[in-house]
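So, here's a batch of structures to check.
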Structure P
Amino acid sequence: MKQAPATVADQAAIAEAAAVLEEGGLVAFPTETVYGLGADAENPAAVARIYEAKGRPHDHPVIVHLAPGADLDYWVTEVPEEARKLVQAFWPGPLTLILKRHPQISDAVSAGQDSVGIRCPSHPVAIALLSAFKGGKGGVAAPSANKFGNVSPTSAQHVRDEFGMDEHDDGALNGDAACSASALGVVLEGGSSEVGIESTIVDMSRLATHGPVLLRPGHISAQQIADVIGMLPAAPDQAAPRASGTLESHYAPRTPVTMLAADALTDALAKLQAKGVKVALISHALNTPAAAHRQLPADPAGYAYGLYAALRDMDQTGCDLILVETPPQDNDWLGVNDRLRRSVFGSAGIIDTLLQK
């Protein structure tokens, strides 16, 4: 693996990454949300390498990233006026739109569905890469650059940690020979992701029958969307398209995670400590002694920015449990609470289990 720090001015690194994509390889690159693991969206074999490297189920679609000003009509059969308004308002930025996939685009990116998720990221390195790749006319399929279901990376170091890499690796995914054919050709550096959680996903493919549907909350809120198109997105229905990052269990570290309100957390922490259980605490208000502790900002943007790094850091402490103070539940915190709900999904009853040991 080549370490290729990249800024907008680092054209050599960008050109190298674009060449890797055109050759069917994988490139990890920064976006404003999280780091993505990218491949040529029009090359089904390259897209398959993403699934192989991540261990991603083949029925879980990926998002296609486009350069600013890309021809949307090449990728989808119809762009409703409401979708164009959202593009005008929020692109480049952390908003993914689900639209009807053009038949010329392989269903490798949509997991066999007739819809496809597209977005235009705002990170300058991502924009530079997308603008260089196929002269700005290509698309890069890119889920987050981590093993499937794990905590998404918000730095290049997180990507290296996730795949067991260091700066001397030649691209093979250490310890996993089955993934060696899916090696990362380049990891582009871009600092810490500014937003810190994945993009908002809105289904605009069924406007006539369902209106806009919010499939995944994120930095751009439902109200901001309604302010632009005059319609508040509905909650997901059973017939909604499958979308990236929407499984019940997701964004989870290896250490069990559970979430409690402040009063219950303080009581549970005391009981766990009395039993000798090592607890890593993530809070926004409480400053209670624990084996490890990360206090995040008490505003939703600041909390989202630090959330995944905190989960990754606490996962490395050797603690038995990561205990999260429940954040506020108002609409501004919807994206944060969505990610936390999915990260704790598989840990029901973990506190009782630990106390009974």
Structure Q
Amino acid sequence: MSGNSIGRLFCVTSFGESHGPAIGCVVDGCPPGLTLAAADIQAELDRRKPGTSRHVTQRREPDAVEILSGVFEGVTTGTSIALLIRNQDQRSQDYGNIAERFRPGHADYTYWQKYGVRDHRGGGRASARETAVRVAAGAIARKWLRERFGIVIRGYMAQLGEVPVPFESWDEVGRNPFFAPNAGIVPELERYMDELRKSGDSIGARINVVASGVPVGWGEPVYERLDADLASAMMGINAVKGVEIGSGFACVTQRGTEHSDELTPAGFLTNHAGGVLGGISTGQDILVSMAIKPTSSIRLDRRSIDKSGAAVVVNTHGRHDPCVGIRATPIAEAMMAIVLMDHALRHRAQCADVVTTTPRIAGLAPDGRQQPPSPRD
């Protein structure tokens, strides 16, 4: 299987299956001298791990990360960093009834047709369990970006099913299991998920991610544009079916006078472009929004076929997230960090000596003050 790596200079290659002995990754390209301990990575993994509330899968995994290489006396050496997370709570017997059948909406059918062999236990390589190692690698990237450039990467749930989540405060995001930036709406989200779980069905979600403090100039102008790489990384997350940068599809109904972000000596007046122009960062907040589909593994009957092509009825039992979007925020943040670090190193390699006389500007708030970090509502 190819396609297990992301990035050029900061390259992450993952391995492992949902019900194998472990999952892990190798991180190539991290500069030497970054102070790094397992605790730095574990803090991010704990935000993503299963079993944290009644609204997500009850698989109990500690997700304890082990650093096997690339760190000596508490700092990175510049060599490959190998990370390992051991699986400890598999229940492979829960998947025996789908060994010969294909779950609708899942990767079962496509994996079988492509490889002629399929690990049906928890989805194998297609399982969202693999995203834990993305979060681990992303923790390294976001630590380096924060210490080197002061970049802050944050995400939140903007919508759960039919329920929009108005943004109120970043402070609320870490205080509830939904990563909702609004304390007042949490009881409604709780009731929504309780009813959904009882019904046996699933639902999708919208997640927004914001990177603040990204310098102007990162990204390539043609085939490896910063926004294109961000979109590719986000679409590479399990269950993501749509990605918007800045205004996204709203630009279809915007006039040029509204969408084009005007520049003034004090800064940009708007940020419909989402912090990227011509594939290159503007120095404004980078705004990404993604749509996550409903969980495909549900206990309700669905029509499908078996390996012989015969019609069957499939229902999936076991431990599954009724909304995979609930745990997606740390994953999206990690993918943002990985892409930004890769482009930071690429920019440093080619353009570190470039100097212009034009002042560098940032975004402005409606009252004319410097724009603080803000999400796309």
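A short reminder: the numbers here are calculations on the coordinates, not readings from a lab. Model, not experiment: these values are computed from the prediction. Cβ atoms are built from the backbone, for glycine too; each structure is taken alone.
Using Rg and Dmax of the Cα atoms in Å as the calculated read-out, with 20.3, 62 as its value, let me know the right label among P, Q. Comparing all candidates, it corresponds to P.
Check the numbers for mean count of other Cβ atoms within 10 Å over residues 148-155 across P, Q and tell me which is largest. Largest calculated value belongs to P. Ranked on FRET efficiency 1/(1 + (r/R0)^6) of positions 132 and 292 (r between Cβ atoms, R0 = 35 Å, to 0.05), which label among P, Q comes first with the largest value? Largest calculated value belongs to Q. Structures compared: P, Q; top value of distance in nm of label points 7 Å out along Cα→Cβ at positions 84 and 340, i.e. the largest, recorded for P.
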